[in-house]
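Given below, in the form of structure tokens, are the structures.
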Structure 1
Amino acid sequence: MQLFTHQNAPSLFWKIALLPVFIGTILTLPANTAQAQDAPRTDLPGGIMEKPYLIGETGRVSVGGYMDMEFEWNEGGKSTFDQHRFIPFITGHVSDRVTVSAEIEFEHGGQVGSDNSEGEIKLEYAVMDFEMSSAFAFRGGVILSPLGSFNLLHDSPLNDLTARPVVSRQLIPSTLSESGMGFFGDTALGEEGALSYQAYFVNGFNEDIITSDGQLRIRNGRGSQKKDNNQDKALTARLGYSPTLGTNIGLSVHTGKYDNTDEHRLTISALDGKVVFGPLEIQGEMAAIQADMDKNINPTTAEKQFGGYAQANYHILHDTLLRGSVVTLVVRGDWVDYDTDLAGDAEEGFTFGANFRPTEETVFKFDYNLSQATPVLGEKEDAKGRFFFSFATYF
């Protein structure tokens, strides 16, 4: 079923645009909306306004960030150091209600403009927030898309393994930042619960989701921050619920036309969750893709993809090695099927490791990854192994 057509687009646009207003009004009825409210506990701690560098800030502008670095060795005997990321954060408190936040990403040294450079410099997000209440706020700019929890909480110091899950790199192509605007909010539920939502209209993906050899690869088609390639605006939204601190579940969607002629739709649906049992954390994410195709042009291109990851973290040796330190044992399974209607064209992996946090903001990681690919209509290839030693820290 098409969400938008040329006939119903304007009316449906306004219905969706007014939905957050209705939700925000209902959620804020008990609150005094004449004054900006203190934000309740969110369902996903660690978001834009909860970075460690904001703790104890006293001025109008706060500056911080994070960095990570990796040593990688693979079974072919090759090894390398990779200055993977250096990410400055900037947050300006314009008034009690208006905040500007930005993140600048320097990847692989950040060098650009030379033939042998693999570096990148980009504006990962840059938003203005206008808070009418904690349950209803406007956000516009280069937005971190609320597609799954990992895209929102992708900072290296937050995560217990070096490499990101395959589903979060390919089907939900983190870091997914898009130009757009919309609404978000949080509200408390009972004594411990929290409910949050984010909903934005963005430029969306473009035709580059289809490679030159006819493969569907979502990561290649991340759209422009400057100009949409068609007249349809994509909708990206997430609804999250946390019954207790550390435990959460989220449903999210990203849907919009991706082709230049406004004829074919791409929809990504995601489910994420995390459960805590004392020192044990179990978390995961699943994503499903539905892509409309012009079979006259792309007769063999996949229309459906599916993938996910499941991870367990077990915390031990609290305050044993250093005061405030902890060791975490981690295992994760990954799988992605790039064409659910066809045998092969899949990827799976298994990662295990341990990390040491002298403080919550700094982590040293040791992990080993085994991955296997299956070509289209082919046999599963031999597993390939990679060892990582990395560190990451906020500053």
Structure 2
Amino acid sequence: MSINHKPYDQPNSLQRRQVLATAAALGIAPWLLTAFSGQARAATDEGGKPATPQTTSGQRRKLGKLDVFPVGLGCQWRPGAAQGVVNDLYHSTFDRPAAVALIRKAVERGVTLIDTAEVYGPFLSEEIVGEALQGIRDKVAIETKFGMNVDMKTGQRLGGLNSRPEHIRQVVEAQLRRLRTDRIDVLLQHRVDPLVPIEDVAGTVKDLVAEGKVLHFGLSEPGIQTIRRAHAVLPLAVIQNEYSMLYRGPEAQVLPICEELGIGFVSWSPLGMGFLTGTVTADTRFKTGPEMDFRAMVPRFAPEALPANMALVNVVKSWARQKDATPAQLALAWLLAQKPWIVPIPGTTNVAHMEENIGAAEITFTPDELRRLNIQVASVSIRGERLPTAVMQMSNVEAPPKR
């Protein structure tokens, strides 16, 4: 499946405030007019001479053989305390109709990769995605995941992982029903199951591909050798790992193997769980209790870690001012500039934030700008682990050998 997206026609630039004012007057999404101005700024320098070549997102990204818009949408939601209320992991709340409207608006604005998972809810996020995509299903690629141990009938989380072949088949059939579709564009193993050989997992997905129920295969947070073994059975389209200015772990081994094997990379938490948007301060404290903000459990957001980590936010804000962008756009544009086959999937409950995120696809860096920005990002030493210990233990796992 190939999702096409037309390049923008981009006239001369306006100052950011003028752009936003014009957008408001015309009822046009602000990111669209900002996008109009970006290419013109890249074409010439301030003296009107041809500018240094830019490092930019381009208009499409290749994940294996799948072409998508540079910025996707992550749909990771759970039921709220009241009927019909939907929460994300960071204590933002809206209702189900608003969630449906958000997805439809994203597609209208050009987003072509929608990411979700069985365990998000559980089931709720897939149900919302399925509802939202009625009538526009062929405009997007749906990416969803299996592998967590969830009761198929009740949605109860049973703990641990389950990638047994028979379970994968049951999960996919249920996902197709919830998503109201006849195929899953990208099916990911959510985490590597330490009890099931990856050859059995990949072989099962390969059968589902042959049946037309799945089009592409991927892994999330896998061990390096597991990537090679899975790819040998069924070529992988996607590796999905956490990656952002706040956590650069994939650069050491995962990105090189993706480049070697022609695998696309989807970045989850590309805004560092909201940290890189500039809305978190050194004094921020996160909600605990029944509807806990996930960041309350994350070591890098602990009170003793935040003051030191704010140095990175200062870098982002400084560069955002230079590039006439928001901090979120700058952070996403940095990701896009690292490799032409990286696609971030920021999640949000806010349409304006979704449109802002899309605008990152038009921000450019000269090679020298990117070099200097990378140096500044690397100079900040981040305090605290990226995830709670129990979650970390499910990353970089190698599947058992096939016997």
Work out which structure the value 3.2 belongs to, where distance in nm of label points 7 Å out along Cα→Cβ at positions 224 and 240 was derived from one of 1, 2.
-> 1
For relative contact order in percent (Cα under 8 Å, 6 or more apart), structure among 1, 2 ranking highest is 2
Matching 31, 30, 20 (semi-axes √(5λ) of the Cα gyration tensor in Å, computed) against labels 1, 2 points to structure 1
With distance in nm of label points 7 Å out along Cα→Cβ at positions 72 and 320 computed per structure, which member of 1, 2 shows the largest figure?
-> 1
Of structures 1, 2, which gives -2000 when helix-only ellipticity at 222 nm (-39500 (n - 2.57) for each DSSP H run of 4 or more, over all residues; to 500) is computed from the coordinates?
-> 1
Taking distance in nm of label points 7 Å out along Cα→Cβ at positions 128 and 328 as the quantity of interest, name the structure among 1, 2 where it is greatest.
-> 1
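A short reminder: the numbers here are calculations on the coordinates, not readings from a lab. Predicted model only: the values in this text are computed from it and were never measured. Cβ atoms are built from the backbone, for glycine too; each structure is taken alone.
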